[in-house]
Structure P
Amino acid sequence: MIVNELAGSAFVHKMQGQIFKSQGFTKLGQKYIDHYAEEMEWVEKYTNRMLDLGCVPEVNVCSQTTLIEDPKAYLEADLKLQREGVETLYGIMPKLAADPTTYDLTKAYLLDEEEDLYWDEEQLDLIEKIGLQNWLVKQL
């Protein structure tokens, strides 16, 4: 589940980054393109762990996703997904206790996902404080 969901999410971040860059929001676009690369590193780590355990991962084509052109609307949608993802990871942590290696890998991934969640929250708070137009100027 983690490998497929993470790979799909990474691809969406890549595409969103390209959209934002094409709109002139170079910093925001690059943030999501870099995020894609970071998430693909996690896919590689989880894939290697599965192979170490003798499992061959299943690859499922990601489900259809509508890309969002409005940066604020995307942040809001991404925040919702981040919250759900972090909640899911917290839920599976007790199940991984018997496998310390996978537990530690998932704990590190969970910390990374929490940072992403906090970034989304911070950006939306910043938009509220300085206004959307001022925030967008910072993303150029």
Structure Q
Amino acid sequence: MATRISIPFTLPEVYQGLAAAHGRIYVDDSGLRLEYRVEDAVFGVIKSRVRDLRIPFEEIDDIQFLDRWYRRRFVVQLHSLKLLADFPNSKSGRIVLKIARAQRLRMREFCSHLTLLISEEQLRRLDRPDDWRE
């Protein structure tokens, strides 16, 4: 994989506003990867260990980058709830990441790259004869 784009994100209100999460999202050979850390929202002193969430391409149902005037959000909808069992603020197999305004052009490039990789994975699955059902 030649292109390596890494985008910082935040989850501002984790655990009913008592904590916040900060991390980076990027794509590797097998799928989408999120590295993040949760810290307390009051002083920012108590921090969790760095956590790693890997989402295979075949588990991604839809992605969207919502670029509004004051809000930029990256939304990932998955086919299953299991992968997001330990991820903060996930609901119904969906995560919403807050993206900084300075990252919006890179985020558009990131979404285009990710969409291409998801499409290529779908084509590879169609080419496999064991996936066809009679």
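Computing helix-only ellipticity at 222 nm (-39500 (n - 2.57) for each DSSP H run of 4 or more, over all residues; to 500) across structures P, Q gives -6500 for structure Q. Which of P, Q yields 20 for relative contact order in percent (Cα under 8 Å, 6 or more apart), as computed? Value 20 for relative contact order in percent (Cα under 8 Å, 6 or more apart) corresponds to Q out of P, Q. Hey, distance in nm of label points 7 Å out along Cα→Cβ at positions 60 and 124 derived from one of P, Q reads 2.6; which structure? Clearly, the read-out refers to P.
Bear in mind that the values in this text are calculations on the coordinates, not laboratory data. Predicted model only: the values in this text are computed from it and were never measured. Cβ atoms are built from the backbone, for glycine too; each structure is taken alone.
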